[in-house]
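A.B. asks: Take a look at the structures listed below.
FYI, it's all coordinate maths here, none of it is from the lab. In this text, all values refer to a predicted model and were calculated from it rather than measured experimentally. Cβ atoms are built from the backbone, for glycine too; each structure is taken alone.
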Structure P
């Protein structure tokens with residue numbers, strides 16, 4: 001089940017919201033330092049699966065999970081798992097940019113401060129490195145103490161990516177990170193995703209098949225809570241093994 005190059009593995013995952021089953025017997029291994037895209041029609045379970053990977057579904061009432069999720073071989077639902085530490089190592093970027101109503105600097109420095117970093121020089125370095133990694137430094141270097149709310153939507157989303165990177169995660173989860181952005185901002189985020197995989201493992205949920213084809217190395221196609229097919233991006237789009245996958249990527253439904 002767990003491949004040698006995988007960093008995150010789900011085994012026979014079932015998830016229920018009350019009586020409603022949202023995920024059905026999902027087993028998948030996420031490869032290290034690659035971009036994995038989850039595609040499928042609305043309501044198929046993509047975002048639900050993504051939120052399982054850093055236990056964000058814990059915050060939803062009446063959620064019940066069966067199966068296991070292994071991160072670096074350790075069960076993330078083990079009683080000894082520190083959820084705060086888990087979410088530091090597996091960060092999340094949401095669909096809509098959600099900067100804090102504070103300065104650009106304080107947005108990026110927030111996570112390191114929470115985890116005990118206090119030295120100004122250390123924080124300065126973290127802020128700069130994170131903004132550079134998020135391809136935003138050149139645009140904001142002279143206004144770090146201005147409000148983050150004054151940035152454009154695309155800049156705010158890259159700031160949220162910088163904020164995620166500031167605590168040095170190993171995995172970056174992205175839940176439709178471009179859906180609220182214009183084409184130019186989307187292009188910048190896509191270029192950034194391609195750069196990030198040098199240092200991080202990226203898992204992105206997208207409703208845009210063209211985007212999945214552009215940015216990902218591997219693709220998982222989901223339908224009605226099931227993972228129908230998972231494999232290299234080129235094969236999924238050019239030679240899918242399952243009829244359902246073929247019908248979706250050729251536009252026959254979705």
Structure Q
């Protein structure tokens with residue numbers, strides 16, 4: 001089977017997974033909900049004559065402050081496309097695993113993994129293409145004329161950076177799941193790190209080298225620092241390249257393991 005056919009097959013397979021629908025919902029609805037809350041907070045603070053109550057007064061900041069929640073959806077998607085292959089079917093269906101049928105249809109394992117990676121990238125980018133413009137529109141609509149104007153160029157660059165951040169995170173989640181062959185550990189570790197306590201950001205208070213860890217490296221792709229707390233963070237281009245290098249490294253290791261390990 002050619003790579004194109006394998007990608008089409010993986011896209012169809014992903015579309016049938018209930019968890020992928022949940023991942024898309026998290027990636028779209030989560031940031032939108034947080035953006036609404038952020039925007040109303042900004043509007044209320046400005047109307048009350050106390051803009052100092054909020055860290056920013058621009059629609060872009062209200063939108064991009066919610067972008068990290070979309071990362072959770074990307075993580076879920078990156079995990080389930082692999083973990084679903086190793087989940088045992090019900091006894092009524094024979095109790096087997098999908099990976100057996102997948103490798104029977106596409107014996108070349110690198111093609112399988114590449115097709116899954118492409119499917120993840122396309123799904124995450126589709127979610128980002130819907131979510132990020134919608135968040136920016138909603139924030140601008142809610143705050144209205146009270147907002148501090150945003151420049152189109154930098155805002156578009158940050159939107160592209162957020163989409164790249166989601167995509168690279170999803171690919172790393174995919175690669176880690178290949179290594180664990182289970183979605184439980186990657187989901188717990190990556191979601192907690194992305195939503196509750198970022199180990200990388202905690203370590204930045206100990207050493208600036210922590211900014212070269214994957215999530216901290218890509219932070220400036222979309223996030224601003226209005227309070228000046230992360231002055232040593234990598235620039236967007238440098239951080240994006242470092243994060244991409246981490247993703248490629250994880251994929252290289254997972255590819256080597258996937259091609260040599262028994263299914």
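A.B. asks: Quick check: 1.5 is what I get for distance in nm of label points 7 Å out along Cα→Cβ at positions 52 and 236, calculated from one of P, Q. Which structure matches? Intermediate results must be reported in sequence, preceding the final value.
C.D. replies: On the way: P: 1.5; Q: 3.1.
So the calculation was done on P.
A.B. asks: Another one. Starting from the value -24000: which structure in P, Q was helix-only ellipticity at 222 nm (-39500 (n - 2.57) for each DSSP H run of 4 or more, over all residues; to 500) calculated from?
C.D. replies: The correct label is Q.
A.B. asks: Starting from the value 0.30: which structure in P, Q was FRET efficiency 1/(1 + (r/R0)^6) of positions 60 and 140 (r between Cβ atoms, R0 = 30 Å, to 0.05) calculated from?
C.D. replies: Source structure: P.
A.B. asks: For P(r) over Cα pairs in 10 Å bins from 0, in percent, the calculated result is 7, 28, 32, 20, 9, 3, 0, so let me know which of P, Q that is. Let's see the in-between values first.
C.D. replies: Values: P: 7, 31, 35, 21, 6, 0; Q: 7, 28, 32, 20, 9, 3, 0.
Considering all the candidates, the number was obtained from Q.
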